[in-house]
Structure I
Amino acid sequence: MYQYTAFDRQLVKNRAAQFRDQLERNLAGTLGDAEFRPLRLQNGWYIQRYAPMLRVSVPYGELSSRQLHVLAKIAREYDQPAAELFEQAQHTQDQLSNTPAPRLKHGYGHFTTRVNVQYNWIPLTKAADVMDLLASVDLHGIQTSGNCIRNVASDALAGIATDEVADPRPFCEIIRQWGTLHPEFSFLPRKFKISVTGGAEDRAALPWYDVGLQLVKNAEGELGFVVRVGGGMGRTPVISPVVREFLPWNQILNYLEAVIRVYNGYGRRDNVWKARIKILVKAEGQRYVDQVEAEYRAIVEQDGAPHTITQAELDRVSACFVPPVLPTVSSTSQPITAAEESEYQRWLARNVSAHRNPALRAVTLSFKRLGYAPGDATEDQLDAAADLAQQYSAGEARVTHDQNLLLPWVHENQLPDLWRAARALGLAKPNIGLLTDMISCPGGDFCSLANARSIPIAAAITERYQDLDELFDLGDIDLHISGCINSCGHHHSGHIGILGVDKDGREWYQVSLGGSDGTRLSGPATPGKVVGPSFGALEVPGVIEAVLTTYKNLRQGREHFIDTLRRVGHEPFKLAANAARIPDLPEGEDVLHNKPGYARDTQEA
């Protein structure tokens, strides 16, 4: 993991102190809400449906055990709303409809698809104390909101994958440092997201990002990047085009400066729905690329030296990512018994990944289980995960794109002991990559932007598919759920996507099929296609079941769902989905009203 320097720590502590002053002035009435809003947003504080929400930045997903323990402390001591507020929120949820739904919870953290951590119930009056606590372990919320360069994402297997050309994490860190509080790029037309990978397989959803960077080597063996620009989900899903087949690694900051400067100058600011870089790239095409290339040449020729990465700088940052010195494992774990064998083998098959070090494995702790929203981790589970990371993974864990937690440095001889420990905590469900390993945003239970709730839909599908034999028979399926068009649940890239929509002021759900995030199994990145008119909440589990039954009837051998869908086409699945509608379905669920006095933070999602 990257080790903060004295400068890094001072920057974070100064920012926390600055935010405390801003918050105190706002609470005292000397700094107005309108003036305070962009300040709190760029420190990660939103106002949601019932309470503030904090998004904590986790650079490229890496967390230490110490940091996880502090995240648990925040959940335990600060993610605690006033009893009256929580009771009022629960009462409001109960009135929304008669659809069974999980009860609201507090005292937990939520892993996001952008490998960050969120809290939904911290009172704003305690926000400064939380920021100080985060700063004590090199964490913060800087630029987790606002129209700026957001947290840099990467592959959860970065630095340990068997197919890597080079470790992308040093480049992620260099880009993070360059983009943090960048004076020119702090007020862009819209938010800006970058993802970097070093693997031959894209496990970082590069085509869906504003900028996607893939490390490669050219014919001469030189290291560089394939550069993609202009991807994104939301109202207009776009797969980014490649604008550079090869960019020397040392020029990446100069090229990013050109990409973002042209966007900053020409991106739309008159319409929030058309302000992302994808709209500019799609509209201008080659003209945009030509402008970027011209700007890049000017930067290199005139003032590029300060941001041309030297070998010494790359070596300095790379030294922070040297594999940890692991203790010698003198003996193996207690052998797996005959009674444990079947369950253990399933866990090995789904939750354990190969490692570049043949003696090690990467292990995914599943945070997709009955009774919890996807990606939610209670205070005790965060502490337990920290302990598992300390004991089995050199004190390191990683938040994954799929809202789980990965332990990257596990010795293969310790796998049985780790499995038993994780199983006792409820974190060893062997469902990684299966239907119930679904992605879901918090939806209308918390988010003021949502058109519909996501968590009850995820819960209903999870409850229906608890039989592991059935899940393993269905095989690899990406199910993604978003509560609104902002697409925080990445519904566009799901093999099965579910989108909450507002239909005549009520909750309905649009189902799409055939999306891909660009992994080898899923194929080239593409948005799914909608199967027809939206469905009521009560219909959705039956629609999913009808789609999966159709798959089982049409597949050839062990053919994956996505491959069957592409081979036979969408039509039989569309017919099955629409045939699953409930006749005379009661009128759609009640509209999700915003809590009076709470602003909609459209600077995002």
Structure II
Amino acid sequence: MVQGNRELIVGVVRDPQFGASVMLGIGGIFAEAIADVVFRPAPLDRITAHEMISDLATQKLLGEFRGEACVDREKLVDVLVGLGSLAHSRSDIASIDINPLIIGSDGVPVAVDALVEIGEADASIATARARPTVEQFQALFEPRGVVVAGASSHPGKFGFVSLHNILAGGFQGQIFGTNLQGENVLGIQTVADIDQLPENAIDLVFVCTPASANPALLRACAAKGVKAAFLTSAGYGEAGAEGKKAEEELIALADELGILLAGPNGQGVVSTPAKLCAQIVAPYPPAGHIGVASQSGNFVSSFLNWSRSSGVGISRAVSAGNAAAVTVADYLDFYADDEATAVGLAYLEGISDGRSLMTRLAGVAARKPLVLVKGGATESGAHAAASHTGALAANDKVFDGFCRAAGITRAETVEEAFEAAATFATQPLPKGPNVVIMTTAGGWGVVTSDALARDGLLKLLELPEDLKAQIDGKLPPRWSKANPVDCAGGETRDTIPEVLEMIALHPDVDAVIYLGLGIQSNQARLLREGGFYPDHGIERIVAYHERQDERFALAADELSRRTGKPILTATELAVADPDNPGPLTVRATGRLCYASGNRAVTALGHLYRAAEFRARRGWSVD
């Protein structure tokens, strides 16, 4: 009889979309009620298995417990790796349920009961489309010339708006338009037919014509040397069986002609290195290093609007539309090798071939940071098996396991996703978990400390004695003498930059969160607006306050670049008063000013987890 007070559940579930995954959780009769479970795709290596164990929420059960030894993690890893190998080699295994896996008093896991469900072997052979070439993507994102097919003089039509946006964005290449009447639209003399345009001058056609006209349009474009087409046209796969047939025929034609087919039913494409804003909606972001690909055009707009408001720029952005020929994974794969892009950012909805998609995305994440936010669920949902393992295997948990196994940063909301991507694009990865919070007021520091504690991996560093002594020389005796470093209103002209430098330069400090930027300028704004400005000497103190906040923001940026450590500034004034000189100066540096300490902690947590994932695999974290 196996003796032990702790019970785990391990097993295998074969999801219709994502294939076989290994599961680990708290077991026994309360397994489904507690639902503390984690998944990873099969097969898995020992590093990934260790990460599974560390991801369980109930970590206390894995340590010394009621006089029993810590769980032998290496033995548990053996079990998980073995299950993954079995699932990978036997595609006829529908599920494996080992419940309970009892942890003996010596910490060794012992299987007591097991259920194996055998189904039909998976004989399907995945057929993948040929991926677009780099030359085709260059034609889409950095074309020599663009033609708007279906250009219109009516301001409410896609053909007008898209041409307007291309012109307004400052695209430097040649711009053409086709219009059946040959009208002059926004200063562009359109032609009635593609045949009237010059050869080898146009790389991209932006299509605003009806679906029925598009096969002939593509043939004419190919004859002129066009290599990429973006289709806003509807009436394809989203429009029923006839639309699906038309879509498949158009894909086959584009493949035959060697044209990259983006869309259809898409919003557009943005490429700031080329000053290209070829889209049917308004946002054109500042230049930067975030590459966006989305199954929802609305969320492309959201990401671009956040870029505009935050000042953290975009390199490329594309609405995949129906993603008939070019998928979100295809765009992200291009971004991973794109010198203009530092991080990929994607919104996903329906997933038809989860295993293939996640394999592609794992390859992307190995080369560059990748942030995903997923809406909705896959078509089939979780596999309803007659076992605990199947009941616990909600499809979203399986998807989450794939993301964690690949080192993909998964965000819960679109806002969190943009802030995570903005942080990857503008901050260095931390070398460790030790964080110092520097604040000009106590309450902000307390709440941000709570957020650090909830993060679970980031640590509020206990201030080293030598650092305390240094800070003592700059702040009055009433300062906090602890982390958070509360300046307690003792700031003089140079206090903030000097103390921030002491903290950032200390070898035990891995990251800094600076709270309170902009409060001097907030008072300066009221002095400006209070009816007494510029008399009474107010103009001098206003200018001083504003210069100080500018200095503080620049100091945080310069110190981060000099030390190679992330230094995040956070203040509600980033949204409450975006013209405040403090947040405004952060924006001018190209970095994100976070709206709260909590949001800074969330972003820093994503950064640290990515650094740890890479370090465990011996990958570069620079």
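Here, each number is a calculation from the coordinates, and none is a lab measurement. Everything numeric in this text was worked out from a predicted model, so none of it was measured. Cβ atoms are built from the backbone, for glycine too; each structure is taken alone.
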>> Suppose FRET efficiency 1/(1 + (r/R0)^6) of positions 258 and 418 (r between Cβ atoms, R0 = 41 Å, to 0.05) works out to 0.35; of I, II, which structure was it derived from?
In response: I
>> Between I, II, which one scores greatest on FRET efficiency 1/(1 + (r/R0)^6) of positions 42 and 338 (r between Cβ atoms, R0 = 41 Å, to 0.05)?
In response: II
> Ranked by relative contact order in percent (Cα under 8 Å, 6 or more apart), which of I, II sits at the highest value?
Replying inline: I
> Taking FRET efficiency 1/(1 + (r/R0)^6) of positions 274 and 554 (r between Cβ atoms, R0 = 41 Å, to 0.05) from the coordinates of each of I, II, which one would give 0.55?
Replying inline: I
> Which one of I, II has Kirkwood radius over Cα pairs in Å, as calculated from the coordinates, equal to 24.8?
Replying inline: I
> When mean count of other Cβ atoms within 10 Å over residues 218-225 is calculated, the result is 18.5; to which of the structures I, II does this value belong?
Replying inline: II
